[in-house]
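Participant: Structures for review follow.
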Structure I
Amino acid sequence: MKLLFSFLLSVFLLGCYSKEPLKTGLEGKPLPSFSLLLPDSSTYLNTATIPSGHPIALFFYGPYCPYSRAQMEIILNNMSELKDVHFYVFTSYPFHDMKKFYDDYQLNKYSNITAGIDYKLVFSNYYQVPGVPYLAVYDKNKLLKQAFIGQVYSKQIKSAIEE
């Protein structure tokens with residue numbers, strides 16, 4: 001029992017530290033084209049229409065995942081540092097789950113956040129996402145810089161963009 005407790009404590013504590021970027025093999029590749037169903041339930045956004053010229057972060061989350069929720073709070077609490085990054089915050093959960101997350105965090109208040117659902121699971125298949133939260137950071141030319149799974153701090157996002 002002590003061994004199990006020690007193991008679980010170690011896993012929990014390691015989860016509190018920032019993660020190194022994942023090596024996806026997709027670094028330097030352009031933003032993939034896929035559609036998001038937006039919170040109004042009738043509008044679709046295709047990522048091919050996202051303009052270049054500013055950094056982009058794709059945040060794939062689970063609406064009930066405590067780590068995804070913590071990551072959303074980190075992003076929102078550091079928005080002054082991240083105001084030049086456009087965040088696309090999305091899930092593959094049903095619409096009502098996305099909408100609740102959207103409303104809980106009042107994402108409509110942020111002009112640099114677009115929320116939605118990847119209803120065709122393109123993102124998770126393209127990146128072979130092993131879990132959530134998953135964050136893919138793109139430069140102003142829409143080329144992948146770095147991808148992360150787990151907690152990511154604002155300084156890591158900024159560093160990935162400036163790299």
Structure II
Amino acid sequence: MRPVDERGEPVNLGEFNGWEIYPMPMFATISVHDVAGITQWYRNALGFGVVFQAPTMGGQPAMVHLRRRKYQDILVVPAAPASAQPPATLTLSFHAEDLDSLAEAARAAVPMGASAIEGPVETPWNTRDLRVTDPAGHRLVFTSHNANADPAQVERMRKFLEAGKRSGK
């Protein structure tokens with residue numbers, strides 16, 4: 001079986017726990033000291049679901065596969081017991097439709113560790129972004145189209161992009 005279809009999209013390999021299974025074209029793996037706690041926070045605060053949870057080893061799941069929407073996959077794995085959690089240096093970005101509802105749910109979740117919610121905010125590039133820090137310090141951005149974008153800013157951005165296209169930059 002080919003891992004992609006004629007359009008280059010990953011093929012559906014079936015279902016597991018109600019989730020479509022496919023070769024994931026991209027996913028993030030985050031190492032945390034409290035796999036179960038972080039998993040619960042992602043479920044409650046951001047609406048992720050559990051695709052798969054590996055058996056418990058050393059008092060916590062060996063791995064949890066989370067998914068919010070298709071191609072929005074995160075693997076949560078235990079950090080080495082003696083390791084200090086390094087500061088996050090990567091921001092994961094996800095498309096989201098209803099940022100206001102997502103922000104409301106995220107704010108309603110019990111705060112844990114370094115968790116923080118900012119926004120939604122309107123950006124200069126005409127999106128609305130919800131900026132989230134998970135309990136372990138990983139940064140995530142949920143972004144959507146800004147239906148109320150400033151028309152002058154939209155025109156400036158259009159001209160900027162058009163000029164870049166003409167110059168080949």
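Participant: Give the label, chosen from I, II, of the structure having the highest value of relative contact order in percent (Cα under 8 Å, 6 or more apart).
Facilitator: Answer by largest value of relative contact order in percent (Cα under 8 Å, 6 or more apart): I.
Participant: The value 56, 44, 29 for Cα extents along the principal axes in Å was derived from one model only; which of I, II is it?
Facilitator: Details: I: 53, 37, 32; II: 56, 44, 29.
Going through each structure in turn, the value belongs to II.
Read-outs throughout are calculated quantities, based only on the coordinates presented, and are distinct from any laboratory measurement. Since we're looking at a predicted model, the values are computed, not measured.
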